[in-house]
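See the structures that follow.
Derivation of every value follows stated rules applied to the coordinates shown; laboratory data play no part. Quantities reported herein were computed from a predicted structural model and do not represent experimental measurements. Cβ atoms are built from the backbone, for glycine too; each structure is taken alone.
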Structure P
Amino acid sequence: MAARMFSTGVTSLIIVSALASSSFAGGLERGGYNIDQLFDTSPFSFQSGIIYVTPQRKLKDVRDTDTSIGGGGNLNNRPSTADDTANYTVPYIGFKAGFGDAIDCLVDYSEPFGGHSNPGLNWAGANNNIETEIKTRNYSGTCSYRFDVGPGQLRFIGGAFYQEVEGFKERLVSTLPSLLGTGNGIGRLDLEDNGWGWRAGLAYEIPEYAMRASLVYNSRVKYDNLTGTVDLRQVPVVPIFGGKITPVFGSAEAPDSLELKLQSGIAPDWLAFGSVKWTNWSVLQSVPFCPTSMKGLVACTSGGATELTSLDLLYRDGWTVTGGVGHKFNDQWAGAVSLTWDRGTSQGYGSQTDSWTLGVGAAYTPTEHIEWRVAGAVGVLTSGSSGVVTQDGVTFGDDVSYSFGNDLVAALSTSIKVKF
């Protein structure tokens, strides 16, 4: 029983320290999918937490490489540096219930994916981006069935989730309207959709040794009916679509992922843990948007004749590897430290390079029913550059080029769990 209680307390802490480290992984990763509360040994538990992230990606050597009127005009007289990232928060709420000795279920709310880039108007790359933000909301239900196998228990895991996405992008379409006094030249794309996904997995646990191994797959979420608008009321000089709001449509997918997690007691009151996660970010390349009036008539394809605008990401698959140790100091206090490597998803376009992060955390359990946790992480976003990339015969990144150095990122998280 002592080993089982040790596993519960320190594993809860590991969850928080790992989340703090991975909340700024590549792609559009935020909180990701996390069902570790499902393994809570209490009959019932309620958990609520939040992560605050402060990435510090700074762009430099920015050059406007499309100085035509249609490309936003010549912006090379503007600053050649910009702060690309914005701070953000990631909330989580979950309720777990056990039914007998075999069934556990978890319902939770999370925001697994998102992104916010806000370099502003006053930089030489404003024709590429002024501000872009993507948000998701995920409502999930997951259950497991466990039974004795050998010295431990085998657990089958399954569930489903409903996900909503919304976002926008603003960029400088043309400097000509402002020169003529007829608008500020800024165009805006708004989008939204929703979809369903599912998960399945296995876990094997030996509580006596605080040992657990789990493998969980989360499916893609298909956004087959992305809808929105392109607002060019501030850009009346654009032929056909200028000076008005045009309804648009498109399609995209949130990525599927596969994650292996391991933990085991290695000495009295000491626990080692690690994880490897693959995320299929390559499903997000260029997402074209076409006028709704053309829907059903012509396919909406990247670089196609009907494309009005696009959300260009050009990601490759992501890999995230975490390892660490946890220690129980006494019945009330535990601590953990972790190191995480995340492979960048950018491939010569964008600023998402490899990152290395160190996470630390502490858990305080004043009573058997309450557990408070706090964790933090500090990391390095490695250097790189962005420029022209050709994919499937379509050229991207020919509007702006820039580089960036090794930048810092930090995160803080806190949560409270009530067990009964």
Structure Q
Amino acid sequence: MDTEILMKELAQRVKTASRVMGSLSTATKNAWLMQSAERIERMKTEIQKANEGDLEGGKARGLSSAMLDRLALTDKRIREITLALREIAALPDPVGEISGVVPRPSGIFVGKMRVPIGVIGVIYESRPNVTVDAAALCLKAGNAVVLRGGSEAFHSNRALAETLRAACAGTEVPPDAIGFVNTTDREAVRLLLTMDDCIDMVVPRGGKPLVKLVSETARMPVLKHYDGNCHVYVDEDADLDKALRICMNAKVQRPGVCNAAETFLIHESVAESFLPRLGKALIEKGVEIRGCPKTCRLIPEAKPATDQDWDEEYLDLIIAIRVVPSFEEAMDHIARHSSSHTEAIVTENHTRAMRFLREVDSSSVMVNASTRFSDGGEYGLGAEIGISTNKLHARGPVGLEGLTTQKFIVFGDGQVRE
């Protein structure tokens, strides 16, 4: 089928389904979520077979080990997917929530009601679990969704989307509320981004080129983050054992994700004692170190960092390290180079920790914790559709509430305006 015709028909079907979704009860949406979890468990072998085809294709295309890790649907990832579905079912439904009702001199009462956004387009790369997370969150929040994954995960995404659509059987959830773009034609993305008559918001999840393309092309609002250049600052008053655990976890636990640390900032008063320990631990894990001159002196295996390294999202076993003379210089470095995703400070100084929380302008700011906690599941959202570095309308991990909006509601008893 012609791609333009395919996309127009898909968008219209999803738009029609969104009207149904906005009126469904919490119990109906939860029943679909639970059936989806059960069906994915039953279909695990078929889903993993589709995923094996994508992994083989990725290896043939020369994808990095980090990218292949993002692509893999292991038994553990399948369990995590089904657990997320059940957690989302257990979360309070924000739709219909009324707040802020106040009386006015005219006798009317004015408040706000939380309502679905409508149709949400999600364009994503590599990680097939996004297919399930995005659909589950969008539908629980009363929306319909259009899913367009990357070609490298096409078969995995299609298998998961078909499973979710099949789970609608026996519920009032319309299968067309889950729209899957069943083509790898790149023209489909451009067409989707022009369909503001059917799609109310789009969420890009992937590398900077994808987010840039979506942001510059979309006719509808975009919920985005360009990249995850996350920092860990080890303060002069840090517990260095704690700092070592945090730095190692932030970099090596899963280097190919957006909340992994890409830059460490080390206060010069602890650099002599801390950097050799940190360097040894990183090198043992296969991490390439790119450092400032002081870092290279203290870690001889380190390569000199370039100006570009301070702005880089590696998504790999590479770290940039800079020794800074002060807390203020650390915050200045973050202000210049951060992508506004997640920053952490390691310190036992409460005053400095609170300054860091107040003054660092990122969507998540942490004290004595790994940047890897910047995640919807870890924040109690059940799952996330993405991490927004926007300041409007949602910021940080976007869960159910971030996939709704509000409208004013008015209660009267026959009042008319004088």
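Out of P, Q, which structure matches 25.4 when mean count of other Cβ atoms within 10 Å over residues 121-128 is calculated? Label of the originating structure: Q. Distance in nm of label points 7 Å out along Cα→Cβ at positions 137 and 337 was computed and gave 2.9; which structure, P, Q, did it come from? Structure of origin is Q. Here helix-only ellipticity at 222 nm (-39500 (n - 2.57) for each DSSP H run of 4 or more, over all residues; to 500) was derived from just one of the structures P, Q, and that gives -13000; the source is Q.
2.1 is what came out when distance in nm of label points 7 Å out along Cα→Cβ at positions 81 and 401 was calculated for one structure; which of P, Q is it? Attributed to the structure labelled P. When distance in nm of label points 7 Å out along Cα→Cβ at positions 41 and 265 is computed for each of P, Q, which one produces 0.9? Value 0.9 for distance in nm of label points 7 Å out along Cα→Cβ at positions 41 and 265 corresponds to P out of P, Q.
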